[in-house]
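Just below sit the structures, each encoded as structure tokens.
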Structure P
Amino acid sequence: MEETVPGKTLLRGDAVLGIVCPMANEADRAVAFCKAVLEQCPGFKRVTFFAVFDRANRDSSLDLMRALERTEPRLHVVWAPEDRCVVDAYLRGYHEALDAGCDWILEIDAGFSHQPADIPQFFDAMEQGLDCVFASRFIGHFENSSLKRRFISWGGTLLTNLLLGTRQTDMTSGFELFSRQALSAVLARGIQSKAHFFQTEIKAYCRKLHFVEVPITYRSASPRLGFSAIKDAFRQLGRLFFLHLRGQL
């Protein structure tokens, strides 16, 4: 990104918070997770939990969340049958939050792989006038995650920092908080990744912004990375590397 996006200093009481959370096949954990997240978000001017579902969901999660939506005004269930990949679900959630006028947008994965109890530290950091706050498992903790997956995450972070001049300790994780201005600027660049690398692509676009990392506890393994996801990661990393060489990142 050629220019930094000025951080807008807001306190929680003046901010509208949007929570973006794609969901699929969570069963009753979907409701429990939504409630647990909302419990960690008091004091805002307004809070909306955007639960994004698409055709990947094949259990009762969508129906359960729609039932909760009728009694929980902070919940908005988004049905996105047009989604082609997991990245589309996140992008749909981002745009829903921006269209709703949210000042801060928190992205979090469902299923308790990310812990709701870790959320308040993101808000504490953002109140210092930052553009974004990123989670790091490497300054935090991995639990129930294989050594292989930790090595892939560590290697991906090392390679990305080396090639792109980024400086984060965890370039492959999700769970992040953006100011409206920062997220709008990132999306304007266009997210080209079609798999898990999109998290790294977003962080690369934020390299010149004002941000901090906060420690989180990550408690379950992600789905296995397939060959197509790995191929996409290397292709996108190469594209970003050449943008970096040309001074366009």
Structure Q
Amino acid sequence: MLLTDGSPNNTEDLRAYESAILGLANLESIDLGVKLDLATEEITEDVLDFLLDHAGRSDRRRTIGVSDVVITRQLKRWHAVHTLEVVYRDAFNNQLNDRYQPKFMEYRQLARNAREHTFHFGVGLALIPIPRAQTPVLSAVAGLIPETTYYARAAWVVVSGREGEPSDMTAYGAPAGALPVVQMVNPPAVATGFNVYLGLTPDALALQNPTPVPVGQSFTLQDTGLAAGAAPGDGQSADVYISGGWMLRRG
């Protein structure tokens, strides 16, 4: 997953660090989605400053921004604890309630430590960044399959076969005697094709196409039904890391 694909964490991820976070948000009328996005913006600015410092303030880095930055485990943790810092900062400052101050200070220190660890480990970059796919558009053509509800995700693929972050899930109720057709929109310039993941339940999606579907074409499920393919992945991993002014290749 790329940093530009969206928030590295969601509300369920935050609960792994702070089990009471949903209750706090409800009690103090704090929109966790807004705080997740705010934390993403703040971390994005920090990461860009780091990369500019290590690229000699190059025009290329100014142009591409953080579009090639990969969400590593270190950066994901930094985002999670920084989001919690932002939440408790808001609760403390808005309510002036001392009971929130210890948590605010705790997560502020954890965020600082996570930031330092992320930059020490290195900011991961993809040599060919593949943006996250938008939600696919589903329709139907005549077929022999009974009425069925399908769950779908899709992901862009580049010429090397590497795949980007899969799209959000969508559901489609295909009427009796119809086959689902999957189409993609707004392909990135680097994409040569896409992969389609379908399932009868949200947690049982499988790859349906043996080879990537070329950009500009659509995928139609065969009358034989769903294939038993691989599950959706988590997007790209880093190809290189920027740390201390050096570019370190993975492996």
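Read-outs throughout are calculated quantities, based only on the coordinates presented, and are distinct from any laboratory measurement. Every value quoted in this text rests on a predicted model; they were computed, and no experiment measured them. Cβ atoms are built from the backbone, for glycine too; each structure is taken alone.
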Rank structures P, Q by FRET efficiency 1/(1 + (r/R0)^6) of positions 52 and 148 (r between Cβ atoms, R0 = 41 Å, to 0.05) and report only the one at the top, that is, the highest. P
When you work out Rg/Rh (Cα atoms, Kirkwood Rh), for residues 108-235 alone for each of the structures P, Q, which one comes out largest? Q
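By the measure FRET efficiency 1/(1 + (r/R0)^6) of positions 92 and 140 (r between Cβ atoms, R0 = 30 Å, to 0.05), tell me the structure among P, Q with the highest figure.
The structure with the largest value is P.
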Calculated from one of P, Q, mean count of other Cβ atoms within 10 Å over residues 28-35 reads 15.2, and the structure in question is Q
Origin of the derived value 1.05 (Rg/Rh (Cα atoms, Kirkwood Rh); candidates P, Q): Q
Comparing relative contact order in percent (Cα under 8 Å, 6 or more apart) across P, Q, which structure shows the greatest value? P
